[in-house]
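Take a look at the structures listed below.
Readers should treat all values here as calculations from the given coordinates under stated rules, not as data from a laboratory. Only a predicted model underlies this, so the values are computations on that prediction, with no experimental measurement involved. Cβ atoms are built from the backbone, for glycine too; each structure is taken alone.
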Structure P
Amino acid sequence: MNTALLIIDIQNDYFPGGAMALAGSVEAGALAGKMLDAFRRKGMPVIHVQHISTRPGASFFVPGTTGVEIHSSVSPQTGETIVQKKFPNSFRDTSLLEHLRDMKISRLIIAGMMTHMCVDTTVRAAADLGFACSLAHDACATRALSFGGVSVPAESVQAAFLAALDGLFAKVQSVEELCAGL
């Protein structure tokens, strides 16, 4: 089974001081970097996904800002693929699916941000497209949400989305477990 690492939206705006800082982004970025190093050491393929917000009134990932840049914890190296997207689903209107098929990739190990939005959407799409997915739960970050007057802490958002993905859509594991299995 040909495996690739898919790093979704680990960009400056999600870190402290950014326009949309997430809970646990520093720790998640560091662990994603650890997994990235493991893939590089083994010469395995890596794909970076970068969200570029082009919608009117966007408040983060705005083109031309430092916030849109991929974070230093997972900086791409020469030869690593960067896929730019404008929607939460990394496959929508991008070259990602074609690239994965060209490389004969059948398994994705995924890390990224925001768990409840772009990670969730991409993992579900990848599973629907027939990829075997593993998700590094500790290399993902999200934020608190609210609905109907109920505030949901980031830790609960994270746990709920990881629980929903685990099983049918992905095997949710730690970076340590995923690196050990490479």
Structure Q
Amino acid sequence: MGSRFCLGFPVMKHTLSVLVEDEAGVLSRIAGLFARRGFNIESLAVGPAEQGGISRITMVVPGDDRAIEQVTKQLYKLINVLKVQDITEVPCVERELMLMKVNATSSNRSEIIELAQIFRARVVDVADDSLTLEVVGDPGKMVAIVQVLNRFGLREVARTGKIALMRESGVNTEFLKSLEARV
């Protein structure tokens, strides 16, 4: 999880999961609320939820706990907002989709494909001088593959933004990764 500093205190990135009624203008009102409060939405994904007529908005916003609590209260005041959860510290399954177009010549194409396979990325388009890859995974995986393939030259990158659901099992994979690292 990344953080910045404001007045010497770390500003954490929070993941909010918001259930809303499918109504015209809901997303605009939510974005307006964040803009008025001076918050930047770093990632935003919207799609149908498990129940018809309801959408889930997943957003990543920087802020301290107090500011996020205030924004949550303000969100609940919006008519079509049904439920707001800060799932930052809760065990979750997080995924993002990224398409990336990488410069590829006949001499380095196989190396790029090998590196892509390490990240379980799929080649979805091949051109004479480029490859387009599809990558699905947690946000850390997106950063890692960009770093690895950046040396070949990235022409274009498109990312969906993070989506997340709480783990019913309650298993915290970050905790498990830290245990694995110690062994």
Structure R
Amino acid sequence: MEILATLKDDRYPYDGIEEVRQVARAILINDRGEVCLHHILGDDIFGHRDYYETPGGGAEPGETPDETVLREIREETGIEGEILCEIGEVDDDYNLIRRHNLNRYFLVRAVSYGKPKPEDYELDVLADTKFYPLEEAIGLYRNMCKGDLEILVSRRELPVLLRAAELRPDLFHRDVK
């Protein structure tokens, strides 16, 4: 898988890394070519959170990245997805929680819609999940510059979204009547 970025956390003090986490994330699109984003809003160890991110999360023991991304989409959005292709990997650090993430990104098409079953901790910060036109999603990431965590997430997500649109522009610019 192509490495799209290796990012160091320059927002929080470095005190070593204790955990390496395997993560799978999706640029999840609907039949109109819109991108699914979570609006994260709440307060925790990082302070006040108000930003957008793609569906995804950590792998469970013995789980492949493909299995992880489809499970995470199902849990967080209720959507059954179909993987169209791999986009790339972004490796990033979160100094405040002493973690290094290996984020594998996939382009996934929504196939069917059901009821989400987010985990309890996700309910505390998940304000909304919806689909956005590509240009609007890009704008949301470009404007995420108010808080330290928001900046870190934007650095991780924006290059992947742009790369997905580069790889499969036909999926994002369909004229649906």
### Message
One of P, Q, R was used to compute FRET efficiency 1/(1 + (r/R0)^6) of positions 80 and 128 (r between Cβ atoms, R0 = 25 Å, to 0.05), and the result was 0.75. Which label is that?
### Response
R
### Entry that produces 2.8 once distance in nm of label points 7 Å out along Cα→Cβ at positions 24 and 56 is calculated, selected from P, Q, R
Q
